[in-house]
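In structure tokens below, several structures.
No lab work stands behind these numbers, since they all come straight from the coordinates. No experiment lies behind these values; they were computed from the predicted model shown. Cβ atoms are built from the backbone, for glycine too; each structure is taken alone.
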Structure I
Amino acid sequence: MQRLIFVSSVGAIRSQSDVPLSETTLCEPQDDYGRSKYLAESEVREALGKLKTDWCIIRPPLVYGPANPGNMARLMSLVARGVPLPLASVDNRRSFVALDNLVDLIVCCVGHPAAAGGTFLVSDGEDLSTPELVRRLAAAMGRRARLIPTPERLLLGAGRLAGFGTEVARLCGSLQVDMTATQERLSWTPPVRVDDALRDTAKAFLRTNSA
């Protein structure tokens with residue numbers, strides 16, 4: 001039996017949400033990236049529905065790990081340099097997934113009979129606020145988290161004026177996934193703890209940036 005595993009994104013549902021997203025949440029992608037992932041999922045279902053190859057779809061939130069690019073790398077750079085961050089007042093919850101946990105789920109889906117035709121949400125199983133993420137990254141790098149209390153409305157306004165409205169909104173907004181259905185259907189649990197994954201990520205970042 002052949003199986004295509006398509007790694008999509010939770011952005012195919014939404015990129016921000018005040019309530020946890022599940023496999024039954026109506027898909028309402030909020031940006032071009034999310035819309036492209038949602039359309040790609042539809043193409044996978046339609047194309048493979050006519051063939052003998054079965055499929056499953058995985059929707060991860062932000063993926064992090066050694067040598068990760070993007071927003072996580074930029075945040076680690078600021079923390080490593082001791083830059084004060086006006087994020088202490090942010091009260092949100094976000095799901096993340098370590099690369100090792102995502103790969104473990106992919107391997108599970110390769111041969112698990114119940115994975116066929118499924119769409120699965122995945123995370124580390126522990127959601128963090130943005131200030132808590134900064135604190136844990138700082139601890140993993142042996143640094144002190146320098147967080148400044150700033151009203152969220154002021155932070156969002158300053159971000160828009162500086163041309164970073166989307167990035168600041170993501171730092172302040174919530175995006176949680178409920179992967180209960182994934183765990184129950186596949187008898188799967190993320191094998192790597194958040195603090196262990198952040199430690200490995202931070203070590204790789206420091207090693208690369210001190211070379």
Structure II
Amino acid sequence: MSRGSAALTSARKEEIIQACAKLYQTMSFKEITIKEIGAETSFTRTSIYNYFETKEEIFLALLQKEYELWSDAMRAVMEREAALTRQQVAGTLARTLTDRPRLLRLLSMNLYDMEANSRPERLAEFKVAFGASLKTVEQLIQKYVPDMDAEARQRFLYAFFPFIYGIYPYTNVTEKQKAAMEQAGIPYTYQSAYDLTYTCLEKLLAKEESL
């Protein structure tokens with residue numbers, strides 16, 4: 001483990017995470033290595049292992065931060081807005097989520113392998129942030145859709161959260177993928193991440209008797 005103050009440890013972990021985020025803007029998960037992340041920091045590459053044992057742990061920490069920022073955005077809405085219609089709730093959730101494209105891109109990766117290659121304590125830290133986002137969405141639904149009971153909220157959460165994993169690949173299609181779809185006879189119609197998410201949420205939030 002690293003030596004020094006808790007503040008220094010936190011600062012260095014944050015620097016590593018931000019270095020990873022910077023590289024992830026132009027590179028894929030597969031292309032990024034610990035060596036390249038280290039080159040973006042102010043300390044030696046080997047020092048990274050005092051804070052993260054694997055590349056997957058760094059990416060998991062980046063995903064953790066993205067979940068935290070999404071939760072913060074939802075809480076800000078709840079503090080600001082006294083009431084919202086179901087359509088406005090759908091729009092709010094769609095906007096706060098799609099305002100975080102890095103979150104959507106990270107979720108489209110193989111999260112199973114990321115978690116498998118992270119230490120239990122790092123995985124637990126990530127699960128706290130994930131759990132907080134789950135709870136925050138539920139709190140938002142409770143506040144603005146009070147007639148949705150606990151069972152209906154549970155169904156909503158377990159339909160919406162798995163859906164999130166597929167947003168990025170459906171809305172960020174490469175030219176190679178488009179050409180392959182054309183050859184396979186599959187028509188491609190572009191939808192923005194917001195539109196795709198709003199449509200899903202509008203249906204999930206519809207009054208049950210109309211479903």
Compare mean count of other Cβ atoms within 10 Å over residues 68-75 across structures I, II and report the one with the greatest value. II
Highest-scoring structure on Kirkwood radius over Cα pairs in Å, for residues 60-163 alone (candidates I, II) is I
Supply the structure label, taken from I, II, corresponding to distance in nm of label points 7 Å out along Cα→Cβ at positions 20 and 188 with the calculated value 3.0. II
Matching 0.5 (distance in nm of label points 7 Å out along Cα→Cβ at positions 108 and 172, computed) against labels I, II points to structure II
Out of I, II, choose the structure whose coordinates give Cα extents along the principal axes in Å equal to 55, 35, 29 when calculated. I
Hey, helix-only ellipticity at 222 nm (-39500 (n - 2.57) for each DSSP H run of 4 or more, over all residues; to 500) derived from one of I, II reads -21500; which structure? II
Structure with the greatest value (metric relative contact order in percent (Cα under 8 Å, 6 or more apart), set I, II): I
